[in-house]
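In what follows, structures are represented as structure tokens.
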Structure P
Amino acid sequence: MAELRVPLTEKQIEQLEKQNCQCDNWKEVLVSPDFKPETVKNTTFSGKIRLGKFDKSISFYGGLSRLTGIYNAHLHNCTIGNNVYIANVANHIANYIIEEDCIIDHIDLLAVEGQTTFGNGIKAVVVNEGGGREIPIFDGLTAQIGYIIALHRHRTLVREKLEKLIAQYTESVKSDIGVIGRDAHLSNCGTIKNVKIGPAAVIGNIKRLENGTIKSCPADPTEVGASVIAKDFIIAEGAKISEGSIISDCFIGQATQMTKQFSAENSVFFANCGFHHGEACSIFAGPYTVTHHKSTLLIAGLFSFFNAGSGSNQSNHMYKSGSVHQGIVERGAKTTSDSYIMYPARIGAFSVVMGRHYAHPDTSDIPFSYLSEAEGKSVIVPGVNLRTVGTVRDGEKWPKRDKRKGPVKTDLIIFDVLSPYTVQKIINGLDLLLNLRPIQANASKEVVCNNLHFSTASLNKGIEYYTIAINKFLGDCLVEKLKNLPAKSISEVHKMIKSAGDAGAGKWLDLAGLLVPEKCVNKLLTDIENGSLNTLEAVSEAFKGLYDNYSEYRWSWAAEKLGNIMNNNKHLSEADKLLKIIGDWEKACETLNALILADARKEFTEVTQTGFGIDGDGKTKTDDFAAVRGTYEGNSFVKELKQQNERIKKTAEEMRGKIKSLG
């Protein structure tokens, strides 16, 4: 129920006028019964005005306290909640509801003019700069809904229905009145036009905001800061946009940071992205897409869990038919300094791109690889990134760096490095490498496939790395199940594997962070087409259901592969089949950890100590290095990996004992 508002008394009007307040029609000004006129000074009112009570002191930076109220302002058609502080408005505030406990201090203009949707419905031209993959942004957009609209264009009816639902929502939020949410702070701001601002948001020192929504909540306030210019935008809870960033036609997701003069247009950025310096144009940035460098351009591509090195660049027009080409960079990939990719191209999951690539590489079925340049050729080393410290640390750091603090995390994210999605690609890659491997040992030292150059040595190593990864993942899944299985016989274990069902069988997709079986996605899209999912909330809940069932789907996929392995070992007893899988798992884990530890040791060699101990002898260099970087033996990551080796041995023994005890 709205708070009671009453007309001003003659005495209150008289005092307001003595305090240099003016209004053409004081009857249009209604106030709280507890309103005190001494809290409003040097203010002009026009249109319909509703004022709360102002009886609380608020604190400012440096320990200064001031009484809430309205000072040096012009308000037109505004509703002002209790204990709001408004001061020093250079132009005016028009057509706004300003909720309780807000601070608006030293701003130029805050106004809504005509009917506006506050950025909802604006179309971001993503992935393909030439058009055809537009996403109509809205303040409830998720990475998964955006992915379907942009990337599943072949499901025309799905796109049409989703866009219709978004259009209906956009129409429902259209208004000629803006809202500044409770406890929002706006200070030292330039022009703000047609912008809706959520509770507890902090807006300071911006230059210009126009036609947008800034979502925010007390648990995760959104900040928009110094010299930001933004037009046609949606910013989600917990985002931090500041330091001269320029934004147009963009959606910026939860806990995303955009600072240091970053420039973005026609792009969507989802949870926990980090964009500093540089620029982005027509990109779909899935969760944890990061770039830190002034010279880096991201354009016309799909990215997620991605890190761009300085000077990373892509071309999307080939200087021929215009900017119509696109790139796909699958989850976990990186580009090194001064790397370049000519689109169209597709980079496999958890791969590293070095050098310049003009032959439109497609490494989607060769994940965890290094793609480098040699004499103008694209040279690939398959699987090598499985054994690096960086890959392991990435998998560990992403969940820890989830900065979303609000009650609802809109983007659904599965963090697993090894998953049915990546392991299926590893299996595909293993088949490819086995087919490419020369039959004769003295055959050519180089193999070329789809403009990718493989050395014979890298083929053999790739086969080894991929085999290790498959055995590790399938063993992980089996061990996880055996730990919690109160089986009384080997047949019960085999029954557990056979009864896993086929819910997760087949191809898997990565929907911008959500790993899910393709068949489940197709079922969801069919439900949109036939009207079973007929609201945006229902669609989001359906995606949430897929997220919640990830473990079940994962086990179903792994169980099918485990069943195939056991069927291929018919010469072994039922118990020995399981023991072989456990043995292969233990060996794979130990081998992989040994490779990662060897990679970690490289960070503590004499070469890496170059530049340390600047004014001393060899020992000084070693001591200085140890003081700054620590030692290999004392490194927390190294110690954890060694402890993990002990846990693997112990678990393997426990599993073997359990299997043997079942008889």
Structure Q
Amino acid sequence: MPVLTPLLDTISSPADTRGLSVAELKQLANEVRAETIDAVSVTGGHLGAGLGVVELTVALHHVFETPKDIVIWDVGHQAYPHKILTGRRDRIRTLRQGGGLSGFTKRAESVYDPFGAAHAATSISAALGFCAARDAKGENNSVIAVIGDGSMSAGMAYEAMNAAVDTTKRLIVILNDNDMSIAPPVGGMSAYLANLVSGGAYRKVRKLGKTVVEKLPTPIRDAARKAEEYARGMVTGGTFFEELGFHYVGPIDGHDMDALVSVLKNVKEFNEKPVLVHVVTQKGKGYGPAEGADDKLHAVVKFDVVTGQQHKAAAGPPSYTKVFAQELIKHAAIDDKIVAITAAMPSGTGLDLFGKAYPHRTFDVGIAEQHAVTFAAGLAADGMKPFAAIYSTFLQRGYDQVVHDVAIQRLPVRFAMDRAGLVGADGPTHAGTFDLGFMGALPGMVLMAAADEVELAHMVATAVAIDDRPSAFRYPRGEGLGLTIPELAAPLEIGKGRIVREGTSVAIVSLGTRLAECLKAADLLAARGLSATVADARFAKPLDVDMLLRLAREHEAIITVEEGAIGGFGAFVLQALAAHGALDRGLKIRTLVLPDVFQDQDKPDVMYAQAGLDAEGILRGALSALGIDNVSAAGRRA
């Protein structure tokens, strides 16, 4: 058997793929798959989704003239093969690292990333925008949106498809069906039919038939149209998309390079109406450990390529996510009104554990945060105690529902906001940096942030007990501190913080898990002869105004510390102190928040240090407020 000459080394851009034969494209796909596996074994990241679209990626760049032709990847966690083919292979082992490639598509990274992504169901809307711009400018390029079947559970995708028919006649949507196939492909016949209905000859005959039918009386004309569409839909499974106004092609085997190239060439010339190509792929394709894993190795840490064994860190304290789930299970055992809702993130939010304990009280609504929030509101309105466990960054997608369907009606929905603060390798699209501001702005909202896992347990109990208004509590990604959690934590007094350390010179008021760094900063201040009080606010709303006023009276300066953007806890504190005249007495104050930029991915500790929210940064903030130069050990007034 002849030894194949490696092809990937000859590919510096997608243009280099366009002269390859289908046989060579198959070889290139195998090499891209091997490169993806090897790279992710070094960096960790999203693996299964990318392996499933290797052939599709190669075929797209072969058939279409990217970057002139626009390809938008929904979410973007399947775009590693795309990055390898678009001039970033030499940096692919920097994925998700500080200063390296993003784990998602990113406009600033490459001209081959026309639209940044990381949240689901945005691709068709964005692609439609590119279509409208192209049509307005009289240009002739193709626009392709690649969207997974999971993202099709989000209403935004259908909103875009509904608008597409009235907006443009040239849009290609590729439905990457890698989980629950809408209609499974059936061997060669499926590929043959897909090629047939996407081809020019079929379209010409169909157009001729339509011309004849248009001359018939209206009832007969409508019946003929429906008969043709439904007949084709019965064979191909695309009736639903036809009813939305799309020309449906498929399903086709997404790993059959011959079929992919043929069909994509056909739809490239389609200019009568938007077209949807239904491609069925296998997540984790071509890598045994991924194919055999329940999650198809969707997201992994570094791993051994041969065995697929992931390099797990030594066992430490349970994660905040797990603590939340375990505490909710405890309360659900004694309160049958407690139910839990997740938006397609059962394992990410810990509700897979709750679901095992209480399957009939657990609801996964898919990638549909808007629906999740209003669904929870309906549950609350009828006397249940819903916990909507949604990542902070994903809850942004349901904010209108939080306002109108929950807050205005003062319904006791409990929001468990996981991934609050910075999230490291996932970067700015997944960082929970804005929830303090947008949730704290709502009248009647109770807003808490846990300093450690024990506090989180108390906050779960507090949310259970609040039955007259909405509440939310935030906690970060990662492990707790290893503290012992009570058998059943008691609720906190609403709006009351706690003093963790008493001092005299400066008061450091923390909200969230920066408390440990605040205590370290107090030690650094003590080494300079400065006594610091450290307080854990616990509540961003309602604030413990009595505690704040006492700290203002007894200290020269107050420093607030939070894992959130400008306009959150620090702003609430400033407003409260100003309202009570505390600022009129010459109180010095600094609000330490995340910087007013979207921070790129890195290790969380590095990112917090960059933000000035580590012990050294808090020390600098305190010394600045006191007017002390951070030079001498004893401290000196500037």
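For the read-out mean count of other Cβ atoms within 10 Å over residues 133-140, a value of 22.1 was computed from one structure; give its label from P, Q.
Values: P: 22.1; Q: 11.0.
Considering all the candidates, the number was obtained from P.
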* Structure fact -> Across P, Q, relative contact order in percent (Cα under 8 Å, 6 or more apart) reaches its greatest value in structure Q
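Taking distance in nm of label points 7 Å out along Cα→Cβ at positions 157 and 365 as the criterion, which structure among P, Q has the greatest value? Could the numbers behind the result be given before it?
Values: P: 3.1; Q: 1.7.
Evaluating distance in nm of label points 7 Å out along Cα→Cβ at positions 157 and 365 on every structure, the highest lands on P.
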* Given a value of -0.24, -0.32, -0.98 for log10 I(q)/I(0) by the Debye sum over Cα atoms at q = 0.06, 0.07, 0.13 Å⁻¹, for residues 141-468 alone, point me to the structure among P, Q it was derived from. => P
* A value of 0.35 was computed for FRET efficiency 1/(1 + (r/R0)^6) of positions 301 and 333 (r between Cβ atoms, R0 = 30 Å, to 0.05); which of P, Q is the source structure? -> Q
* Structure fact -> Ranked by mean projected area of the Cα convex hull in nm², the structure on top of P, Q with the greatest value is P
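Laboratory data are not the source of any read-out in this text; all were calculated from the coordinates shown. Remember, it's a predicted structure, so these values are computed and weren't measured experimentally. Cβ atoms are built from the backbone, for glycine too; each structure is taken alone.
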